[in-house]
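Engineer: The structures considered in this document are given below.
Each reported figure results from applying straightforward, stated rules to the coordinates on display, with no laboratory input. Note that the structure is predicted; figures quoted are calculated from it, not measured. Cβ atoms are built from the backbone, for glycine too; each structure is taken alone.
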Structure 1
Amino acid sequence: MSHSGIEGAVAVVTGAGRGIGRSVAEALAARGAAVAAVDVDPEGAARTAADLERAARPARGYVRDITDPAGVERLFAEVEQDLGPVDIAVNVAGVLRTGPAVECSDHDWQTLLAVNATGVFTVCRAAARRMAPRRRGALVTVASNAAGVPRAGMAAYAASKAAAVAFTKSLGLELAPYGIRCNVVSPGTTDTPMLRDVREGGLDPADAVAGDPARYKVGIPLGRVAQPGDVADAVCFLVSDAARHITMHNLYVDGGATLR
């Protein structure tokens, strides 16, 4: 894959402390970007940044709660002072709560919307405010295939991700005249700490591949669970010049699980 559009760029990656966010940070750094590794977990942000620096990649860790609009604005000001003008922003930070909708607590609903939707809004808005005058930039939101197909036990999570998808696409329409591209990557079942944390007994790849007809869930036609690097590679494609004529697109990385 061409590194054009990534090499020498400054990239902000939220949720960079582990899982898909860490893989995205590593993949962008490997392609020559200076990475701002952002996470609400201080140890996670510091660990990712330190590992990238040990690999001779320019990086800095930033601790931030993306649901805090003022904090996010300060984050971008700090990144631009430390690393330079931001060219790439990737929304990966997210939370997962599962269970029947009628049992979803007010707190879980509010948390899902705050992180998965409002967090995307605050990060994209802060990035766009800086990118638009420069007339360049690329934004990617990592959502979920649950936003595009009903999933039993995931109604609240799906709603939060659907909001993030709709916002990112609409923002792409507004920013297109400035040459700024906004795209979405929608993973399916991916082997991440977050997914293992919410599944009793951990993640069983065989069950994920087989699906669950009783819950109207199709299996994974490609016969494998995604790794975080699979999602990171899709992100890198969309922020690179190889995708220079792609915007407002939702790229499913789910092994065909949604039959798209």
Structure 2
Amino acid sequence: MPKVMMAFPQGKHKVLTMSYDDGKTADIRLVEIFNKYGIKGTFHLNSGMFGSDDRISEKEAAALYRGHEVSAHTLTHPTIARCPKEQIIEEIFEDRKRLEHVVGYTVRGMSYPNGSYNKIIKEKLPYLGVEYARTVHSTGQFAMPDDLLEWDPTCHHKADLMNVAETFVNLNKTQYLYMMYVWGHSYEFDQDQNWPLIESFCEFVGNRREIWYATNIEIVDYLKAFQDLKFSASCQFVYNPSALSVWLQVDNQIVEVKGGSQIAFTS
């Protein structure tokens, strides 16, 4: 039986994703930096607060975040674990609807406002069309998520970011998959007067051939595409029913399984 393992697109084994909350106008500068260095971000927005309290306006959002991902963050940013279920449903579902009207695609993820969630909220999310939800519990690790509805990031950008990035870049054991997931709020760079930090980070970690730069939902879609692969019992061939290509490491060789195709593994 061949030894088969998932790889990232083009056979890579490292992925970087960035996650920023609240949609403040500082996102404009942050998006410019991401674009400059080929980095992708997911931006979690409160659609009920567009244009208020130094937030991006509804008219700006679609163009600003093009090429990145717009994700939910609830309508008005309450501490939702303290809210009745009716309000929880309204906050999440209405946020999705308004954001989808703005960006023109399905919004399928969120970050928990104020880091607030509980078991009851997690159980409701699939029925509200939410496929992943980010916490604020930084792990300091580079593991892939075990629970997409309780997706813990690697670190906040204030947490020794450059040293974490250097560790990530130097990871080289291809028997593992590594994910660096950074979260924060763009307005913190204004408050802390440390825009050079994120600029230096992006310059250092960006535009590297060995790293896949992805939004949160791109990672989710890829993981699901791998999980949906139909392997023969002997793992001698595989069928990919999804539209996405999936890359595999088969006996130390990188193999692309294109969407809708079946391929056999040869020794």
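Engineer: Given 3.0 as the derived value for distance in nm of label points 7 Å out along Cα→Cβ at positions 186 and 202, which of the supplied structures 1, 2 does it correspond to?
Structural biologist: Among 1, 2, the structure yielding 3.0 for distance in nm of label points 7 Å out along Cα→Cβ at positions 186 and 202 is 1.
Engineer: Please compute relative contact order in percent (Cα under 8 Å, 6 or more apart) for structures 1, 2 and give me the label with the greatest value.
Structural biologist: Structure 2 comes out on top.
Engineer: Figure out for me which of the structures 1, 2 the number 2.3 belongs to, where distance in nm of label points 7 Å out along Cα→Cβ at positions 210 and 226 was derived from the coordinates.
Structural biologist: Label of the originating structure: 1.
Engineer: Right, here's the next one. Please compute Cα Rg over 2.2 N^0.38 Å for structures 1, 2 and give me the label with the greatest value.
Structural biologist: 2
Engineer: Computing mean count of other Cβ atoms within 10 Å over residues 90-97 gives 24.6 for which of 1, 2?
Structural biologist: 1
Engineer: Sticking with this structure for a sec: Among the shown structures 1, 2, from which was the value 1.7 of distance in nm of label points 7 Å out along Cα→Cβ at positions 106 and 130 calculated?
Structural biologist: This value belongs to structure 2.
Engineer: Which structure, out of 1, 2, was helix-only ellipticity at 222 nm (-39500 (n - 2.57) for each DSSP H run of 4 or more, over all residues; to 500) derived from, given a value of -12500?
Structural biologist: Computed on structure 1.
Engineer: Comparing FRET efficiency 1/(1 + (r/R0)^6) of positions 18 and 170 (r between Cβ atoms, R0 = 35 Å, to 0.05) across 1, 2, which is largest?
Structural biologist: 2
Engineer: In terms of Kirkwood radius over Cα pairs in Å, for residues 138-249 alone, which of structures 1, 2 is highest?
Structural biologist: Largest calculated value belongs to 2.
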